[in-house]
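Have a look at these structures, which come just after this line.
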Structure 1
Amino acid sequence: MKAYLPKLLLLPLLLIAISCDSLILYNPNQIIADKDERNLSARNIERIQAIPVQDTLKFILMGDTQRWYDESVDFVKSANSQPDIAFVLHAGDISDFGINQEFKWVNKIMQNLKTPYLTVIGNHDIVANGPASYRKIFGPLDYSFEYGDYRFVFINTNSREYAFDGTVPDISWLRSQLSNNPQNKNIIVVGHVPPYDGDFDRKLEGEYTDLLGSNPNVNLSLYGHKHGFNDGEFYNDGVHYYVTTNVGARGYMIVKVWKGGHHVVRVEY
């Protein structure tokens, strides 16, 4: 009887393992997304483009949710209390460690917004399997869309995570996005790391900012990363750079744009 006891014990353990298969996360870097958690950028762009266009566009710039989940819940409550907001822009660092589950947790919170939201990838989102998770849940790392008189260009500016190898930001892609504008729409460029930050490739800073500054349709560029409010025309070329603080600091910006102008307000909640 003793000789068969170990085998008999293995049977119930095997049955338990099989029955719990769907409950076990074998690897924190696994990339799992339910059907309603995939291609969120494209789906939210469709929602935005269905909103009736008005003379003035008003949206929120926020960012760096990372592990500030309670603060993110409070952000959603504050954002939902703001009138006439068309959508929310998340300026990156959705996650802290690039783990799939972090993106899912933040998305679950952001789904309680009354408006659609869009993201740009941050440096914390690049680590581990973050880029693959981001692509599956949100979509391409570089993308653009048009709404009314505006063209929004979202670009990966996290140069340090690519060892400053000259590929990030993708200058060729950015050039094509800025030049392919037959209707002369106002262009708003959105990234995570601003070009004057040390995590932006110094070899690409001049070319990047020259592209923005030499284009008459670009006068506004939006970022996160620095964990504090910051803004200015840092290159004296007519382009105003705005950086929002992190969600942990309980702040964001309300951006209002219209033909020929814009106005930005800092909000603390």
Structure 2
Amino acid sequence: MLECVVNISEGANQGALEELATAVNADLLDIHSDPHHNRSVFTLIGEEAPRTLAHLAVELLDISAHSGVHPRLGVVDVVPFVPLPGSTWDEAIEARNRFAIWISNELSVPVFIYGSERSLPDVRRDAFANLAPDLGPPFPHQRAGATCVGTRSLMVAYNVWLRDSDVATARRVASAVRSKTLRALGLQVGDRVQVSMNLIDPMTTGPLEAFEAVKELVQVDGAELVGLIPHSALDAIPPTRWEELDVSPEKTIEFRLAKRARRLT
């Protein structure tokens, strides 16, 4: 079974988000939206739901009208395929390649591939400058922009809010905590600031380690899990810290998969 965590560049238009969620409801494990990021993270299962979501998103949304603090290249901004237990890395690569060919041919959206070839930050930095699309037109789609389609291992997206700080401080903290297992940005989100992180090896650097790394440098004002967490990463956190770190058994991939299985029977 493959997980696909599609990042859509829309976080404020509730009508559009409800329409997108309804279209993929059978294979939707979680949706996390943020109006300031103007971004929504759809955690899906399989290959069909990502295509359904992408097709409708390109139909409904326009990247030229987008405004938000999160970096993005397009409406269907990031499409990573993740092998869950029982699936292989090769299966994820094959699914990635099929999706990339489909969206470039069917919707004429340029595609940048990431994974073992290059990292997502590399694509964001070089796209349309030093890096041409791997598939599709050599220029952005007028409404949809471009799409980054990749493969990755299980990852945790995690934000830590800072207390009485400015965005310059958040950026300094993000730079200080960044490592091989933790990617970080300092962002202004409305009238607050956060260190927005991707924990790319959550068994090495999980929410607890990330939270404490930020807390060592600056006063914090809470945490936010974006999407889901593997149960193994939750088990590494003392239950007495779960509420503070915004994690719980109900926010694990395994819990949502079991819930989906019950829904489909």
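The numbers here are math on the coordinates, done by the rules we state, and not lab data. These numbers come from a predicted model, not from an experiment. Cβ atoms are built from the backbone, for glycine too; each structure is taken alone.
Taking volume of the Cα convex hull per residue in Å³, for residues 95-182 alone from the coordinates of each of 1, 2, which one would give 92? Answer by label: 1. Here mean count of other Cβ atoms within 10 Å over residues 87-94 was derived from just one of the structures 1, 2, and that gives 15.0; the source is 2.
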